[in-house]
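Asker: The structures come next, written out as structure tokens.
What follows is calculated from the coordinates using simple rules that are stated; it is not laboratory data. Everything numeric here is computed off the predicted structure, so don't read it as measured data. Cβ atoms are built from the backbone, for glycine too; each structure is taken alone.
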Structure P
Amino acid sequence: MALPPTDDTISAIATAPGVGAIGIVRVSGPQAFEIAARMFEPASGRDVRSLDGGRATFGHVVAAGEVLDEGVLLTFRAPRSATGQDVVEVQVHGGPSLLRSVQEACVRAGARSAGPGEFTLRGFLAGRIDLAQAESVQALVSARSDAARRHATLGLTGRLSARLDDVQRHITIVYASVLAVLDYPEEGVPDAEVAAPLAAAIGSIEELLATVDAGRAATRGARLALVGRPNAGKSSLLNALLGYERSIVSDVPGTTRDYLEAPLELGRVSVTAIDTAGIRDTDDLVEASGVRAAERLAAGADVVVALLDTSRPMDAAEGALVERIRGPRTVWVASKADLPALWTPESLGIEALGVSAQSGAGVVELRDRLEERLVGDAGASEIWVVHERHEAALREAKEALERARSAPDDLRGLDLESALRSLARITGRTDVAEETLAEVFSRFCVGK
């Protein structure tokens with residue numbers, strides 16, 4: 001996939017599809033002001049081509065002698081714009097038909113319709129932002145939770161890039177020493193000059209890698225499955241976690257025969273909560289299908305909330321259920337904690353949190369525990385790794401640095417250089433393959 005040309009003038013609708021109070025058509029390139037002059041008439045009578053940057057000018061948008069709308073023209077002069085080029089933005093009323101007409105007027109005036117991410121790509125190539133910040137633009141636009149928005153904003157402001165700069169600084173210290181030794185091989189690099197900087201660099205990378213699961217959950221959303229025997233209180237607990245009645249609650253075992261989903265915010269993580277059918281052996285074909293679905297959903301969930309009803313006598317089926325769903329992703333809940341307990345989960349070798357959906361006891365603590373399970377070691381980190389490309393580059397850099405720890409000086413330099421190249425691929429502050437850039441910016445929406 002080749003990159004589009006960057007020396008022509010492009011235009012695109014920059015606001016989301018649909019009706020809105022204001023719509024924006026953005027134009028960037030060497031002919032931006034010339035194109036604007038052909039389809040925008042300032043009320044003051046001034047020539048658009050003479051307008052300074054950083055101005056808002058009221059006027060009318062025209063096409064083929066017809067006034068399309070009154071609006072405002074924002075002007076930005078190179079290099080003081082988001083793309084580093086001359087940029088104009090036409091702001092009009094936000095009707096889809098009107099915006100299409102304005103965009104068509106720009107094309108007739110000489111602009112090329114922009115493809116996905118072309119404006120951000122030009123900003124990257126002009127040095128206005130690095131590649132990590134560019135990806136944060138798309139992450140911010142597509143954020144589905146407060147956590148995803150917060151981390152995208154931090155990436156856009158350069159926090160991840162600054163963290164990587166610090167890692168690269170430690171590596172460069174060692175690399176410089178190794179290069180010096182190549183000129184004076186009889187001296188060698190003292191261990192002290194290698195050990196501390198490499199340990200600091202590897203430690204920082206490990207801290208970032210520890211946030212991968214949390215970053216994935218924050219951006220893509222996690223899946224949480226509530227499982228247990230029939231009538232264990234799964235539907236009631238789902239409603240308590242949500243704060244409203246989403247699932248039907250009944251005293252009749254087997255009421256939930258299929259699964260249902262609901263969006264749930266757990267602090268920094270957006271979750272899809274799934275209420276599943278009660279797990280038991282049954283001759284009912286419909287219910288049996290629901291049981292199989294429950295087991296499948298539990299196997300694919302990021303976290304499993306397993307309910308144990310201690311208000312009923314424990315039997316062999318309860319113990320069998322525990323063994324089927326025991327695992328590191330499981331959070332155990334002793335449901336119906338407002339009722340007298342006839343047995344304790346500790347008798348099955350597990351620790352469970354007592355929760356009552358009726359009184360609300362333990363619900364807040366359960367929410368906190370679920371968030372902690374999903375966030376894990378990333379909780380104390382300001383920056384989370386949210387892109388698979390970043391994760392792969394960090395793992396490659398870590399492996400190269402681990403090799404450099406024990407490599408002889410003549411090979412250590414190659415490993416250090418490899419680590420620096422891997423980290424630089426994240427920010428794009430070195431030669432990045434054109435295919436990589438094309439793939440990154442193709443994920444953007446048109447107008448960004």
Structure Q
Amino acid sequence: MSVALSAADAGAAPRHSNAYATMMYMGTPRDYEFFVAIRVMMQSLARHKADADLIVIASTTVPPRWIRTLNKEGVKVVSVTDIPNPYKGMDGFNDRFMFTLNKIYAWSLTDYERVVMLDADNMFLHNTDELFQCGEFCACFINPCYFHTGLFVLKPSNETFQDMLEVIKEGRENNDGADQGLLTAYFSDLLERPLFTPPRNGSKLDGLYRLPLGYQMDASYYYLRLKWNVPCGPNSVITFPSIPLLKPWYWWAWPVLPLGLSWHEQRRKSIGYGTEIPILAAEAIFYLITMTVSLVIRRRFSSSEKVPLKSCLGRCPCPDLTQFFYRLVAKLSPVVAIVMCFVLPFFVIPTTVHPVMGWSVLLLGSLSYLVITANVFQLPVFPTMTPWVGIAGVLVVMALPVYENGIVRSLAIGTYAFLAAPFLWWALREVVASREVGFAREPLMAYGRQEPQQSAEMMKLC
């Protein structure tokens with residue numbers, strides 16, 4: 001198996017004897033989001049005054065502008081060729097793990113005595129340089145049987161690196177086809193190893209060790225009690241091994257998952273939101289102008305006669321089946337339009353903006369589209385706006401910082417949903433009923449429009 005690596009930033013000789021490293025590769029729908037997450041994590045380490053180099057092991061397919069950005073932020077980038085994944089054809093293989101085997105390149109960083117290898121979804125609360133005192137391999141068990149590869153300590157070794165490449169080339173058993181399955185099989189006896197305790201004299205240990213849980217605190221522990229109370233070692237690092245679309249950098253992850261706001265606070269203090277704010281400002285201005293114009297039009301024509309949608313009812317003999325489908329589409333179309341009022345603004349908001357900004361623009365955009373929808377379909381205002389009020393309400397309920405624990409919070413959200421359901425049902429019925437009224441009046445209005453014409457023709461004959 002042929003692999004290659006090189007330093008992407010010329011002259012980037014090691015400044016420290018140890019390093020924090022992560023990997024970055026392309027080919028997933030969320031490449032940019034992970035790029036942002038890596039930048040935030042690296043800057044967080046720098047703010048905690050890590051006495052180590054910051055390294056990104058990047059595939060050669062990573063855009064050069066991203067590499068330049070990382071270099072400007074003090075991160076050393078090591079370019080590598082992607083390691084072919086022999087497990088991609090196995091049942092249940094997830095394509096987003098295609099190049100996670102690149103993680104073993106960490107063993108090739110032999111300029112360093114120790115390397116702490118990280119996933120991008122780690123959030124550091126304190127300095128963790130004591131990890132560099134650990135042995136040849138150290139990892140944390142957040143699962144009773146398998147250690148987690150989101151953070152582990154290693155001693156670089158070309159011999160170990162080449163041996164791992166042979167394991168991959170031979171396609172030995174790997175339960176997930178990714179780095180997790182590879183490393184848990186390679187260090188299969190780690191569960192039997194002693195727990196790591198940093199030597200007080202600052203010396204480095206030899207051998208394999210288990211890391212205390214405080215170095216990989218699963219975010220789900222927090223959601224149960226809404227506070228940290230992990231007695232195993234220092235509470236230093238939070239990890240988010242959750243559903244990919246609920247990673248903390250996505251604006252919609254908060255207030256669904258409360259810790260998302262903590263991650264964005266770290267981003268605010270590090271790289272900021274300079275690239276997204278102009279986009280959000282433009283969207284907000286567009287929504288305000290659109291809503292204002294729509295309200296002006298509604299007020300100007302509110303006193304004029306409403307012109308119903310044209311149909312064949314009462315004017316010509318149409319087949320019953322055609323009438324049925326026409327009425328069905330006409331009644332469902334405003335409901336679909338109301339749903340789209342929330343979907344459309346959602347997809348144009350940059351994915352990694354601050355949650356408060358993201359939700360604010362979503363509510364503004366959906367309100368603007370709802371006003372337009374009410375005007376176009378001549379819908380009653382309060383039923384049309386009920387879903388908007390419901391969403392705003394549930395955001396407030398989820399975001400309130402008054403809950404003792406996650407169970408109380410879940411009960412509060414469930415109670416709100418139970419109480420809100422009848423109002424949503426009422427709103428749906430009112431919207432559909434407003435279309436029924438239009439159909440009931442339309443034949444009479446059609447007849448009324450035809451009668452003067454018939455009278456005029458009779459007068460001409462006379």
Structure R
Amino acid sequence: MFTLIKRLYAPPPFATQIPDNQIDKTYKRYRLQIFLVAYIGYLSYYFVRSTLALAKPSLMGIQGKDAATQITGVYNTFSIQELGFLGAGLAITYGLSKFLMGNISDRSNPRIFLATGLILSAITNIIFANVFIFWLMMILMLINGWAQGMGWPPCGRLMTHWFSDGERGTKMSIWNTAHNIGAGFLGPIVTLGLVIFSYNYVGIFYAPAIISIIIGVGVLIFGRDTPQSVGLPSIEHYKNDFPSADVEKGIHDREIELTGKEIFFKHVLNNKFVWFIAIANAFVYLVRYGILNWAPTYLEQVKGFSPGNARWAFAMFEFAAIPGTILVGWLSDKIFAGRRAPMGIFCMIGVFVFILLYWFNPPGHPMLDISFLGIIGFLIYGPVMLIGVSALDLVPKKAAGTSAGFTGLFGYFLGTMGAEAAMGMIVQHSGWDGGFILIALSALLSILFLALTWNVHDRTKYNPHQEHN
């Protein structure tokens with residue numbers, strides 16, 4: 001059985017290279033196709049990851065004033081602390097999975113890997129919608145977290161094999177907007193699901209899950225592995241863009257397959273800069289999810305928002321991030337020559353300021369609340385993206401999934417767990433002011449650890465513009 005699974009997920013062998021006169025046309029077609037697979041595949045992961053955030057008010061028994069849109073079908077209610085523990089359950093297994101499955105994904109077919117996690121996560125959401133026993137809900141959240149960890153690593157593998165070092169900051173910043181498109185459209189999709197299912201609670205989970213299963217099948221059909229698996233040269237040869245030896249840590253053949261031990265101990269755990277960005281990631285994620293995952297609950301409970309308006313504010317946080325993420329990626333490539341930390345620090349300083357404004361804005365000013373939430377979203381995803389790119393920059397590309405998984409382990413295991421469990425406990429016992437103190441301090445600590453990587457990955461030693469278009 002294990003041998004069969006290993007064979008199913010094994011990367012395909014290199015194909016015979018196609019004629020030179022077909023390479024450019026074929027490469028361009030496949031690069032677009034692979035980018036769309038990674039983009040659409042990953043954005044749909046958010047359809048089935050963030051549903052709990054929108055279900056929290058219903059699970060707490062919070063209802064809007066409009067009787068026609070009140071949600072039915074909730075057979076048990078839970079405290080804010082219990083819901084925080086559920087969110088933390090997903091975060092724990094997601095972080096572990098992203099790290100461990102990242103290592104496996106470095107030696108697996110990303111097409112199969114990406115689709116498997118997405119479809120499993122969707123099925124878990126469908127079951128979760130019908131369960132109201134806390135320990136069963138926790139088991140499902142743990143399973144969902146593990147499935148979610150199968151999303152980023154194969155996408156990281158695809159992006160490092162199909163896009164060169166000199167263009168990766170910009171391309172990854174565009175790809176990273178999949179986070180925002182996925183989570184941003186979740187609000188409207190949930191609203192549509194509630195309408196279709198007559199405002200029954202299951203609509204929050206069913207509509208996103210059905211869409212995700214369909215997209216998972218599409219990933220299986222249109223996904224591919226490396227350029228060499230379809231008869232193309234490596235991206236470094238195609239773009240004439242070879243990273244410097246110091247970044248590669250002595251790996252001169254970037255296509256050489258590394259053992260799991262080499263990846264873990266030589267290229268990830270032994271790299272102090274990977275540790276710095278991983279710790280920074282924990283604090284960035286605590287800020288990101290401390291704001292985002294509690295926004296519907298906070299806005300309804302404290303600021304007096306209706307459930308519908310709270311869902312749109314949740315979406316605004318994500319949609320505002322799209323131009324911010326792209327701009328930050330472009331600036332890190334073109335202005336800072338591949339140095340990711342400076343832009344990340346500037347963004348987190350802005351995040352800190354607008355957290356305070358969002359926190360201290362009194363109820364009765366909904367447009368200001370939405371504006372502050374949108375500006376935080378505009379700024380926070382820049383550091384999220386830049387840390388992800390740094391995880392790829394700092395290791396050989398055959399270790400990309402593991403490095404991304406390692407930073408993700410810190411982000412989700414520590415950051416998101418803090419944003420869920422710690423926030424839930426603090427808010428339950430000390431009120432929302434205590435929760436916002438935790439978020440603000442995390443923003444400051446993220447700045448400190450990003451500063452330790454200020455000059456890392458300076459590409460001024462080679463010209464990133466020497467590439468094909």
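Asker: Once distance in nm of label points 7 Å out along Cα→Cβ at positions 161 and 233 is calculated for every structure in P, Q, R, which label goes with the largest value?
Answerer: Checked P, Q, R; max of distance in nm of label points 7 Å out along Cα→Cβ at positions 161 and 233 sits with P.
Asker: Work out the source of 26 here, i.e. which of P, Q, R gives that when relative contact order in percent (Cα under 8 Å, 6 or more apart) is computed.
Answerer: So the calculation was done on R.
Asker: A value of -14000 was derived for helix-only ellipticity at 222 nm (-39500 (n - 2.57) for each DSSP H run of 4 or more, over all residues; to 500); which structure in P, Q, R was it taken from? Display every interim value, and only then the final one.
Answerer: Details: P: -14000; Q: -16000; R: -22500.
The value was obtained from structure P.
Asker: Okay, next question. I have 24.9 for mean count of other Cβ atoms within 10 Å over residues 89-96, calculated from one of the structures P, Q, R. Which structure is it? Numbers along the way, then the final one.
Answerer: Numbers: P: 18.8; Q: 11.0; R: 24.9.
It was calculated from structure R.
Asker: On to the next question. Computing distance in nm of label points 7 Å out along Cα→Cβ at positions 41 and 361 gives 3.8 for which of P, Q, R?
Answerer: Derived from R, not from the others.
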